[in-house]
1. Thinking only about relative contact order in percent (Cα under 8 Å, 6 or more apart), which of P, Q has the largest value?
2. For which of P, Q does FRET efficiency 1/(1 + (r/R0)^6) of positions 203 and 235 (r between Cβ atoms, R0 = 35 Å, to 0.05), calculated from the coordinates, equal 1.00?
3. Given 3.3 as the derived value for distance in nm of label points 7 Å out along Cα→Cβ at positions 51 and 75, which of the supplied structures P, Q does it correspond to?
4. Work out the source of 1.00 here, i.e. which of P, Q gives that when FRET efficiency 1/(1 + (r/R0)^6) of positions 187 and 219 (r between Cβ atoms, R0 = 35 Å, to 0.05) is computed.
5. Given 31, 23, 19 as the derived value for semi-axes √(5λ) of the Cα gyration tensor in Å, which of the supplied structures P, Q does it correspond to?
6. Upon calculation of FRET efficiency 1/(1 + (r/R0)^6) of positions 35 and 259 (r between Cβ atoms, R0 = 25 Å, to 0.05) from the atomic coordinates, which of the structures P, Q produces 0.05?
7. Using FRET efficiency 1/(1 + (r/R0)^6) of positions 179 and 283 (r between Cβ atoms, R0 = 25 Å, to 0.05), single out the structure from P, Q with the greatest value.
8. Given a value of -16500 for helix-only ellipticity at 222 nm (-39500 (n - 2.57) for each DSSP H run of 4 or more, over all residues; to 500), point me to the structure among P, Q it was derived from.
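Please treat every number below as a calculation from the coordinates, not as lab data. Everything quoted here is computed from the prediction, not taken from an experiment. Cβ atoms are built from the backbone, for glycine too; each structure is taken alone.
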Structure P
Amino acid sequence: MNPADLPRAVVRAVRCAVADGELAATVVVPERVVVERTRPGGVGDYATPVAFQVAKRAGCAPHAVAQVLARRLAQEPGIDDVEVTGPGFLCFVLPAPTAPDVISRGIIDDIVIRDARGGAAFLSPADAADTSLGLRERVVRDCVLRLLRTQSDRAARGDLDGLAVAAVAERDGDVLARYGREAASWAMLAVPARETPTFGAALLLQGEASEFFRVRYAHARARTLVRNAGQLRFGPDAGDVDDAPELLRALADHPLVLEAAAHHRAPERLVRQLVELADALLDFQYRVLPKGDEKPSAAHRARLALAEAAGTVLAGGLALLGIDAPTRL
């Protein structure tokens, strides 16, 4: 099971538990649930608070709901273990993702569809020019609407009600003039909306000290690898890759990150994940192409497919942030 399949498995477990009478008939089965990567020091690989969402209508404690769901989910193929922690969190252990799982079973295709649907500017020109909104509020609201649109075509401005956005500090002056639109947008989206964004010289650096540069550079490197492979007369072909666990995990997690970022109205979650993905790709890039007199092999084609997939995800993620993904940098 891919991490992206977990939310549907959880919804199915709730539905079946209600149908079989293990949970009260008054329970409203959620259309979708949020599953996120477990925080450092937590239990398992992924966790969801769905039991808290269901417990009130079930007429019992979240822990009891979680126990019912855990028994069902433990029988799902592709889930190694399910554990209930705290007052009712469901925690999952999944097998390590493989390259064919991540690339060949539709995760990348699904991401491309989501990003194509959500990546276009969503605020109308009138909204974008609305002087009642500060610069950062316009940037954050636009990005959140893009994220919401990856989850539903019905996303609308009303979905932003209650979203509090801290303004750019006066001491930072005209950040668009100083840093440029894209670097300034990155800084405004890299911290939670309620927090004041920080700007610094690192935004303008063309080096590893800048997260903004690393993410865009990693995308450019992925495209360069594909071009260079073409010059060597081979192309990408999905297959097993056994030396890129961080990159595989970051790719497998991406659909969950999009869901959580949309649910929490939190673009900074996408920013953090793109940095993680970019760093994993930049570490992996040196193993993609043949070296010296080495001939292109099935392993090289599989590694190239993985790098190409990572570049696709980076491009889509940057588009959701309203930032271009250059093919050369």
Structure Q
Amino acid sequence: MKICIYGAGAIGGYLGVQLLRAGADVSLVARGAHLASMRESGLKLLIGDEERVVQPRCTDNPSELGPQDFVIVCLKAHSITGAIEAMQPLLGPRTRIVTAVNGIPYWYFYKHGGRFEGSTLDSIDPGGRQWRELTPERAIGCIVYPATEIEAPGVIRHVYGDRFPIGEPSGEISSDVERLSALFVAAGMQAPALERIRDEIWLKLWGNVCLNPISALTHATLDVICSDPTTRALSKAIMLETQAIAESFGVKFRVDVERRIEGARKVGAHKTSMLQDLERGRPMEIDPLVTVVQEMGRLTQIPTPALDAVLALVAQRAKIAGLYDGIVRPTETKALAFA
């Protein structure tokens, strides 16, 4: 079973080390100083006081690797469209694409049912290129719960977590999902195969849609945002709007909004990925985490006044920093009431 991790950054590097140590046939696609360091000194994963070092097969030219059984995409979601052409040599007739990305994936409305079946979302898949060229038939959903960071080129620091729930868009527990789940488990991670993968996608997004932009605007960590009465109330308002949209698509939330916020508070003084990107001058994941929820709200005609206001502010902040070039639609003129 041949596996390519496309985007061997913080999460992709963590996966690469774990899978290689379990004996999997894994190749890594990376670039820049990170790739150079892996080629020279290997890839190092720091977990607590332990150092795990592997010598991976790594490249910035996917055509060297040939067709794979699984391509695990660990890019930031807004980067995927720009990598479609480079991915093509990895795709054989039976290759599965595992979308280990934040937010709503390009395949969301594949085998979804209802009036939006087969729809694409322009905020995450401009012009439907991912749908056409990667194709939704190849897709396996994957939610990323671990927190990791690149401490230095070739060095990954694991902060917490080991869960990667996976599932087919159709809800079936396929042999491909079973094989992938077993491989992750053998590598020391949790990868439950879910029949309702979209529920889990929204559960993760539920926190990201508010906590990420609020942190980028305030530079506050999760414990502060979720403890301060005003930012906690704003987070709750956005989450309730998001919940209404998700439930209109048949999503079921297994926890309530207060429990979800409290879970984020207990993570502690953690900087969200969007705040880290702002501080490090990297493009910010505004569209896959926030704009897409607004787009789906407008599909269903569910108003999102709190989300609209925060989206307008964080998009402006990111544009000033030169880290976002998306288009945010004007907010609807409604009074905001935070409860």
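1. On the way: P: 20; Q: 14.
Looking at the calculated values, the largest one is P.
2. Numbers: P: 0.50; Q: 1.00.
Matching structure: Q.
3. Label of the source structure: Q.
4. Working: P: 1.00; Q: 0.50.
The value was obtained from structure P.
5. Q
6. For FRET efficiency 1/(1 + (r/R0)^6) of positions 35 and 259 (r between Cβ atoms, R0 = 25 Å, to 0.05), the value 0.05 is produced by structure Q.
7. Numbers: P: 0.35; Q: 0.15.
With respect to FRET efficiency 1/(1 + (r/R0)^6) of positions 179 and 283 (r between Cβ atoms, R0 = 25 Å, to 0.05), the highest-scoring structure among P, Q is P.
8. Of the options listed, only P reproduces it.
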